[in-house]
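Below: a set of structures, written as structure tokens.
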Structure I
Amino acid sequence: MAEINDYSGPFNPNLSFEDLSKEFLLKVIKSWQYSWLQLEGGWMDEVEKRFGLHVATGCDLEMWLRCADLCNTRYVKIAKIPMKNAVDCLKALQLPLDNTMGAVYPTKSEVKNENHAIVTVTRCPSVEWWEKNAPERIVSMCHIVEPPLINRYKVNLDVELFALKLPPRKGPDAILPASGNTS
């Protein structure tokens, strides 16, 4: 059976991912990325509306930590990443749906050696949204949620990651590099 490039044809009750072309899968994955972040954003909005920003921030952190523990270790295992150094952690950060691989949170990486790298998030749609719609969330999300979250997302707890700069930004073109070292 030929791979399909869209699903405009007849219904296939036995459709599987193997039936989809690489191009079609990439479109679907990018849509899943958007949906994943919209799911989190909608959930956060609803918790904040009912219980306030402090409770919503705490719930958001616990939700993301759970996802990191349950999901990110699977990505590493599937990809057979050895998780020995900082560069391996960068590989792990590329695989989740809210990844650093491209469209959602594009980055620029400067690998000094396998144990030292600087990663710059060149565009953060989350920060851009908060700046316009909920500036009160910037500090809680970037200073309270993100540091422990990135610690879990990197999978290897022996590697230290820390932010060199965090929002709020001085302007819409400001960039926010982070650094990682193997302890």
Structure II
Amino acid sequence: MEEIKKKIRTIPDWPKKGIQFRDITTLIKDPHGFRETCNRLYEHYKDKDIDIIAGIESRGFIFGSVLAYKMGKGLVLLRKPGKLPADTVRQEYELEYGTDAVEMHLDAVKPGDRVLIVDDLLATGGTMEAAAKLIQKQGGKVVGCAFVIELPELRGRGRLGNFEIFRLVDFEGE
């Protein structure tokens, strides 16, 4: 996993002072790094009982689509408000200053579907928590939350209750 971590660029003070932004564009542009990341996620989930993959906008689409393809599953898009053309269901969540939301098509998840949710980064857990609530609101069962990166000092795991969490690398206080 250290090889994957080395391919993730850190940009200090972006988007604001004091933030160490973890930029995966350097990882996904590297053919070996991107392949290794996708293969490690696939190896972890290939034998799990999963019906469908849900990717969170926008970087969760990258890894979620590869997993869906490799596992022979469909892909559900979890998007920011107003981006999906058909009838949607919405889940709001709290930000440091204000609220945001995620939406998916009303018919994207059927009751009883076993759903793996994928995103690139676990920070505070707000987006993933909202995504899980959205899946559950439609009768789906969240069987896991997959990430490339976790920032443990932000304690995002604590918001995700009993969901199985899998991440490839972490940046602890770095």
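Work out the source of 1, 7, 14, 18, 18, 15, 11, 7, 5, 2, 0, 0 here, i.e. which of I, II gives that when P(r) over Cα pairs in 5 Å bins from 0, in percent is computed. The value was obtained from structure I. For distance in nm of label points 7 Å out along Cα→Cβ at positions 21 and 45, the highest value in the series I, II is held by structure I. Structures I, II were shown, and helix-only ellipticity at 222 nm (-39500 (n - 2.57) for each DSSP H run of 4 or more, over all residues; to 500) at -8000 was computed from II.
Can you say which of I, II returns 4.9 when distance in nm of label points 7 Å out along Cα→Cβ at positions 5 and 157 is computed? Answer by label: I.
Taken together, the values in this text are just the output of simple stated rules run on the coordinates, not laboratory data. Since this is a predicted model, take the numbers as computed values, not measurements. Cβ atoms are built from the backbone, for glycine too; each structure is taken alone.
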